[in-house]
Every structure is written in C-alpha cells, then in structure tokens.
Structure P
Amino acid sequence: MRLLSLFTGGKDSTLSIQLAQEAGHEIALLVTARPLERDSWMFHTTCIGVQHLQAEAMGLEHKYVDVSGRKEVEVQELYDTLRVLVRDYGADGLLSGGLASRYQRDRIEWLADRLGVGHVAPIWGVGPREIMTEVLARGYSVIIVAVSAHGLGPEWLGRQLNREYVEQLTTLSERYGFNLAGEGGEYETLVVDAPFFRNALRIDAEPVWLGDRGYLRLIKASLASKVS
C-alpha cells in the first residue's frame, strides 16, 4: 500500500514506519498534526516542529497540519487536510503507531473510513515490554520529552532510554500503575537517531516543570552528520 503516516516523531510512530517499509509498504508522506492548544486529546504537542528534520533524515516527505487542539474538532480538521493529501499523493492507506488507545484508534479508523482508504497499524496490540525491547534492539536513540504520571519526576526529562532506564521505568510502572510504553500519555518520546536515519537530530531544549508534570520546551533543532 501507499501510505500517509501519522507521525509524532516518537518511538512508536518511528517504529511503525520502519515495520511498514519492511512489510513492503511505501511511505508517501509523513503527516504531523500541530495543535494550537497544548491540551490536545488526540495529538502530541511536545517538541512539535522537528518532525520535518526527522523526515529528512529518513529520506521522506513531510507536512505539518495545524489543528485547533479542541476535542473532536481537531479530528475533523485533520480530515479536511488529509482528503486533499490522499488525492495529491495517491495514497490508499493511513499508517498509525498506536499500541492500545481505543480513543485514538477509533478516530483514525473513522478518518480512514471517510477517506476511503485502509488503516495499517503494525504495533497495535503489541505488549509494552516487547515494544521497549524492540526499540532498544533496533538501536534507536530515544529521549523522554514529557512526563505526566506519578513516579515520573523532572529528572526524567531529557533522559535517553537505555536498558537501565527501561528497567527503572518497568519498576515504576508496576508500582504506580502506568503503561510502560507510555501509551496513556504518561510520557512522550522523541527519536533523535536510528540506524536508518541518514543524519542525527540535535535539539536544544529547556525543561518546564508544572508541579506534577513537565515537558521540554524546544529552543532550536538541526540535523548533524553521524559520527562514524
């Protein structure tokens, strides 16, 4: 299939792109929703603005779609743009990186149905531990850019995931009851490098802590040559 990929820049949507390509699908375009309000129900808001650089590193085209961030309205707004992109790029499917969120899956399937295209979700239903293991095994460089769960303090902002930190996350997720892979919004990630990236992403960001949650505020970003 020729796919439009809904792309956040995080570990799940990046892994889904690689898995879709390995399965023989063609990625026509990466699409990143850019909510105007921070408390979007559907879309990521942290470090939005670097995804075009990640796309360039993957050798793929990319577009941002501005949406209001208001519940349900933002989904309709995305549809209004996607129907044009599906036609212009000759796409016959949407690609998503959801693991277990019925809220997100139902709305993406609604989009696909209205657009008259298929929906490819290669990691749907995969267990959180399996996802974390796969991301590490594939050599992704992933940093945590937002946290919003008991047990995750400001010290987690900007951390690059490795086996030690994943084990710490596992212990904390069991203690506090959050999803190990962050599927419920407990934390958000950004992939800054992967073996199939042509260049690495470099970001300059500052932590913002709001008492019980926080995020990295992007200052600037660029692509850099990989160190051989």
Structure Q
Amino acid sequence: MPDVHTQKRINQTLLGPFEKPLLQWFARQTPSQIGSDTMTLIGIVGTAVVFLGYGLSHLDPAFLWLASAGFVLNWFGDSMDGTLARYRKAERPKYGFFVDHLVDAGSQVVIFVGMGISPFVQLDYACLALAGYLLMSIYAYVTAFVTGEFRISYIKLGPTEMRLIAILLNTSVFLFGNPILPIPGSPTSAFDAFVLLIAALLISVFTATSIRKSLELRVQEMRELGWTSSKE
C-alpha cells in the first residue's frame, strides 16, 4: 500500500485558483512564532464559534452572522495548517494527516449538529447531511490508503465551497426568512430542503464514485495477477 509520504493530493475546486494564491500570501505574512498546530487550534475555535452561533440563533437570527464568522475562522485555520507546513518545508506527513483529518471529522459533527439544533434546520436532516459528508470523507481516506491519491474535491466542490454554501444559506435566511415549503408530510423549511439536497448530492456522489472505483480496482488487480473471469 502507498506510504503517507508519497500521497498525491488532488484538489480541483471552483475556488481553488483564487484560494491557493491567497493562502500562500497568508503563509508569507504569518510570523515565524505561529506554527501549523496553532492554525489547527484556530480551526477548532472556528468550529466552536459556528456551533455557538447556531445555538444562539434561537434568541436572534442575527447570531447567524456569528456562525458565518465561525466558518471563515474554521476555513482559515483548517486551510492554513497544511499550507504553512508546506510553505516552510516543515511537513510532518504522518502526524499532520492523522491530526488534521481527525479534527476535520470531529469539526463536521459539531457543525452539522449545531446546524440541527438551530431553529432553521431539523436535526434529522442535518444528521443525514452529516452522514453523507462522513461517507465522502471515508471514501477519500480509503482511496488514499489503497491508491496513494488523496482527493479533496469532487464535482469541483471541496470543504471551502461547502463552507461558502453554508454562509450563503445563513445570509439568505437572515435577509429573506426561512419559509415553510408546501411539501406534504413533515413541515419542511427552505433551509431544510437545501440541507436535504446537499445530503442527497453527497450520498449520490459517494455511491457513484465507490462503484466506479471498485470496478477500476477489480479490473486493475485482475490484470496484475493475470486472472481471467473464470478464476474469480
């Protein structure tokens, strides 16, 4: 199996051409006393701010702005920890991969649960979207272990785009409200509907990419082993 030191990162997102130069600029401006671990902590603080903002939105929808600020802080810390290490050539591949992605998984749980305890999204819908996000994360990690390619983006969307979508949803709800849609059954708000759409998209991409990659690996290994279909 490929070693973590030789993994190839694939990050082809819509915002990538703008995000990468910005992160490089931040890396150049960051004081030497601030390291990657500090950036990871900043990302964790951002996660807590998101949760706090959604929780306090029961009191006033204006707290959605706090949640959006948390997304920005989370993006900065999460994106800069690896960027800073690569810029300074101070990478710790095993430690960095282990800590970064465990923190990411925990952060997503906190963020989606925070969204679900807000008055704008039903918790079960938020948890369904969380399940889709974690499925995609598992796919990325397993594929990295098996093939040596760590893919961060799918259909041009990555963590940065997902954060931006959440910020736009927060802004839309604050400015225009969260109307209940005329859908039979359980009352479904506009925010609910969008979260369900994200969940469906994530689960669909997970299913399609998993099947495709399984077939690719099956054919590849049959060729490498000199097998024919009769030997399966």
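Descriptive notes on the structure:
- Given -10500 for helix-only ellipticity at 222 nm (-39500 (n - 2.57) for each DSSP H run of 4 or more, over all residues; to 500), calculated: source structure among P, Q: P
- Per volume of the Cα convex hull per residue in Å³, for residues 23-110 alone, the highest-valued of structures P, Q: P
- Ranking P, Q by mean count of other Cβ atoms within 10 Å over residues 87-94, the structure that comes out highest: P
- Structure (P, Q) behind the derived value 1.8 of distance in nm of label points 7 Å out along Cα→Cβ at positions 15 and 159: P
- Volume of the Cα convex hull per residue in Å³, for residues 63-102 alone from the coordinates reads 53; which among P, Q: Q
- Percent of Cα pairs over 25 Å apart from the coordinates reads 47; which among P, Q: Q
- Comparing mean count of other Cβ atoms within 10 Å over residues 31-38 across structures P, Q, the highest figure is found for P.
- Structure responsible for 26, with relative contact order in percent (Cα under 8 Å, 6 or more apart) calculated and labels P, Q on offer: Q
No value in this document is a laboratory result; all are computed from the given coordinates. Since we're looking at a predicted model, the values are computed, not measured. Cβ atoms are built from the backbone, for glycine too; each structure is taken alone.
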